[in-house]
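> Listed next: structures, encoded as structure tokens.
Just so you know, all these numbers are worked out from the coordinates, no wet-lab data involved. What you see is a predicted model, and the numbers here were worked out from it, not measured in a lab. Cβ atoms are built from the backbone, for glycine too; each structure is taken alone.
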Structure P
Amino acid sequence: MAANFKQTFAADTAELCLATLPHRKSTRDVKNALSGLYEARRMNVRPVLVDIGHLRDLLRGVYGDKLPEPKIYDMAYSRCAQVLGTALFALTNRLESLTPFDFGDLDSLIAEAPAGCAGSVMFVSFRNVEEMAKRWRPELTAWETCRASVMERKATAAAFIVGEDVPEKVHSDLTDLLLKKYSVAPEGLLVSMINVGPDYRILVLRWGLDPTTIQPALRA
């Protein structure tokens, strides 16, 4: 009975590890990040990384040097909350999905990525479906949370398109983008449309990044 319960419970769960990397200002913070990545690799955990150093560079490209350091951290943590909230929303409303999936599918995609790899996030939100249809591609690709090379030229990804009556073309174009630009294998890709409003969001979780190639490099 215990074994059957464990199998049933495990089939309905997914383990998503989300971690932040620091701004490259403090030697201690960088050493802690490197130690955490080493432990993740040793334990065969594939964390999704939100790299504050990388986001800092992106944000300063938009706002210049006027953006205070604490504000950068606040925006990074807000992004983490949006990611977790959208992932939970998609999984909770998976019965409304046009591509059926369950928690076990997400867990399988993580397990199929190369051992020792890390992941990244791309996330955008819009007020309405018209904005999403026009702007999703440039905004999504501009805001990936970690920049690194793909291990073994093999990545896996789960993408969730949330919102009522989103054009099917968004689904097909996002699928093509992940296959052609982001080295995702066809068998390692899930793209699901969650036909539930009122918000319009796209969340992409991608695994397969080589932690040793993260840019900017993890050194103070």
Structure Q
Amino acid sequence: MRFRFYLCFILFCLSGASSAHAAIMDACPETLPDATIRVAISMYDPPVYQHYSIDELTRVPSSPSPYPSDAITHTYGLTKNPLNFSVKSQIASSLNRLTQKKCYWYDSIDLTLEVKPEIYMGKEIKPGTCYYDAVLKHELEHANIERRLLNDYQTIITTTITNFVRNVGFMRDIDAGNDEKVYAHLRQSLSHQMDVIHAHMEPVRAARQGQIDTAQSYDATAAPCRNVEPLPY
């Protein structure tokens, strides 16, 4: 019994020494530090331009028409909502001076979702008329849909990026002197994750915007003006 106990004690000590040695040789902290994740939204009030005629606006590719393909339609107004992602990241690292190996992880990520909507109205539509106000109200609703979408996605994106950082974890046992290569790899990985988020958002954006680009919505927009003034085109 004593011999067995002594043997087990030796094996335990060797195992403990091996674990301690590995811990000493590892450049990474014991646990992954929490990264600071900030997701900001930047959206401007849309300017209104009347540079183009109704014919010119009609020829601009836009969402699918809700009318039959042989129907003659005219575009009185349209809204552009370009979405841009701006990402800045900070990478933390630590060095084991004995092995000259480094460990890297995401320290902070700052993401800005920026939309600069622009409203275009046919220049035949005179400001102050019923049709001008009705069309402008419809186009402003497109901008408001975009604002609500970004607010909805702010929490979703924060959670997604937080999980991404945790899944990446540490980059261990990297030879010192490779900072730029590691930074480039981690930033490329983050950029790919942003592409995935963007791709997920696009069909949702299209679906929400399409909810007011219907024949019923267009008819409701024009209805208050039909008995007030003639069509502008």
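> Quick one: FRET efficiency 1/(1 + (r/R0)^6) of positions 103 and 135 (r between Cβ atoms, R0 = 30 Å, to 0.05) came out at 0.45 when computed from one of P, Q, so which one is it? Mind dumping the intermediate values first?
Working: P: 0.45; Q: 0.00.
The structure behind it is P.
> Where does the value 15.2 come from, among P, Q, when mean count of other Cβ atoms within 10 Å over residues 55-62 is the thing being computed? Let's see the in-between values first.
Numbers: P: 15.2; Q: 12.4.
Comparing all candidates, it corresponds to P.
> So, one more: Looking at structures P, Q, which one was percent of Cα pairs over 22 Å apart calculated from, given that it came out as 52?
Details: P: 52; Q: 67.
Label of the originating structure: P.
> Let me ask something additional. Out of P, Q, choose the structure whose coordinates give FRET efficiency 1/(1 + (r/R0)^6) of positions 63 and 111 (r between Cβ atoms, R0 = 41 Å, to 0.05) equal to 0.60 when calculated.
Structure of origin is P.
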